[in-house]
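Participant: There are structures below to look over.
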Structure P
Amino acid sequence: MKSTSWAATALAVALALAVPADAQNAPTPAPADITVPDLSPKDIQVWIGKSNAYVELLNTSLRALQSIRRYESWVDMKTGPTGKERYIEYGLYNVDPSTTKEAIAKARDAANGPPQIPALDDAARNYASAVETLVPILNDASAYYARQDYKDDGAAGAKALHAKLVPAIDTFLATRKRLEKGQEALAAVLDKQELALIEKTEGKSERWHVYNLSITAKAAMNALPVHQTPDEMKAFSAAILTYAQAVRDYDDFRKSAGKGGEETNPDSLLADLRDLRDKADKQQATRVDFQNVAMQYNSLVMMINFHR
């Protein structure tokens, strides 16, 4: 009953949260209405297959998100470019259209296939359309700035592209948030059910402990306090405590099995999460702090993938 559902989901979350400004563009959507029945080992793979298709689209389109952030770093999004910006040469990142097209197609196939999850499937369709609309505009803009056309056209092309970019970006970010929240809700249920199935067939084996690490680490990342508010801090602190227990249990298992303490990724992430919590408690956590946690988290993902 092996799957790669968690690993894919984890990467998407980590990279997205490496740019916490994303959370400031729109209010967090309400959780999607997702009901998952008790699944057999065979059925859970069907659900995981759908989840993986949506995660692949989220992962593939991270490049578009990074391109947006690059654009926002030098342009005034409200007034648009003038051609005289100090860092206008930064432009935008190009996004691979072929891999994007493949991910969109897989997500749409998943949305139309079993099991039917109306709220999540609709979110995936809307996001797929948003990505499909945005990527060509991003690439046109990337080429425009790479050629430095703004030097000869008085930034007329920059202004025309900005008028197309803004609505496409707004739709992209809003639909991405909804798909992310729905995917988080689905993954949380599937993770728990898969963990229970592992325990039923293997007991609390090493794979059980690794999977438990994955679930609790992902929950901590999903709870990152991007606004550093009291409510966020309460949820984040609780998630850290849960992950800390999973790390201790994993270390104890390895010790009882006579294995050394060379696996340091879980401990390192825990230390970084606690450092971030301490800074966020004082409203002092920076973008770099979030990026450091995300990098450590991705190291944990690679360690877990090695064991799965």
Structure Q
Amino acid sequence: MTERARQLVMDFMLLLVTFFWGSTFILVKNAVAVVDVYSFLTTRFGLAFLVMIILFPRRLRRLDWSTLKAGAMLGILLFASFAFQTWGLTLTSATNGAFITGLNVVLVPIFSVVFFRRFPTPSVVLGILAASIGLYILVGAAPSKWNFGDVLIFFCAVAVALHILLTGFYAPKFDVLALVTCQLGVSAVLGLLLSITSGGITCNIPSEAWTAVIVTVLLCTVFAYIIQTYAQRTTPAARAALIFTGEPVFGVLFAHFFGNEPFLISHLTGGGLIFLGMVIAEIRPMKTDTL
């Protein structure tokens, strides 16, 4: 398999991750309606951490101090993105939240230039532009007047961008499975602490929420972050962020087919531009955009 073919396979696997993230939106939405959000997140990351330990016990032997520090940083950013988004959505609309969170596709290349002096190729820049316009159309425009909730969601976007960027930085340097195990463990601990300080964690997860727990643990957490970390050994961070803009597209599709929500022309147009952005980024192999 050529290097280009391997890159396309990794890009497809990242797109599959966004499919799982987007397709489970309805499941998670229904689950957090019957269980505390932070208890749900703690259960999700805690069980995912246990699954990693059970499946890959020997990889824990590779958890040296450097891996622990890298994994802890990724775990903090990962949980921060969930915490800021959850808090922000209590103070602003879902539309604002979706658009502002999606701004990470713009922040990643900016941070790449600022922190690593790595510049995206013209094809990626055009792809990001198309995807950003598509995101704007998909969610029905950006917020015209920001409130505190919007600011919190922006912090979420920053955390997501930094998580993508640092995953690309750390993935080639450390054992992937050890790195993922560590960050999930840190996220679980942070979720537990936040649950305790916000009123206490509940272990009584209703039966109707367990489907969401199991699916998000296995597909949206264990599988997703293993694939993301493996892929970002070779996939540039800006490119990964561009592919991740597919999440709201899949979310809209599943909300329509399984949640009886309307499918609008803006969804078709915006989603089409997002996928066009991904195609544009694939036009030429990227040589200079290595992070």
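Participant: Taking 25 as the value of relative contact order in percent (Cα under 8 Å, 6 or more apart) derived from one of the structures shown (P, Q), identify that structure.
Facilitator: P
Participant: Could you tell me which structure in P, Q was used to calculate distance in nm of label points 7 Å out along Cα→Cβ at positions 215 and 231 as 2.6?
Facilitator: The value was obtained from structure P.
Participant: Further, regarding this structure: Where does the value -0.51, -0.62 come from, among P, Q, when log10 I(q)/I(0) by the Debye sum over Cα atoms at q = 0.10, 0.11 Å⁻¹ is the thing being computed?
Facilitator: This value belongs to structure Q.
Participant: Determine which structure produced the value 0.9 for distance in nm of label points 7 Å out along Cα→Cβ at positions 167 and 247, calculated from the coordinates; the candidates are P, Q.
Facilitator: Derived from Q, not from the others.
Rule-based calculations on the coordinates, nothing more; no lab input. Everything quoted here is computed from the prediction, not taken from an experiment. Cβ atoms are built from the backbone, for glycine too; each structure is taken alone.
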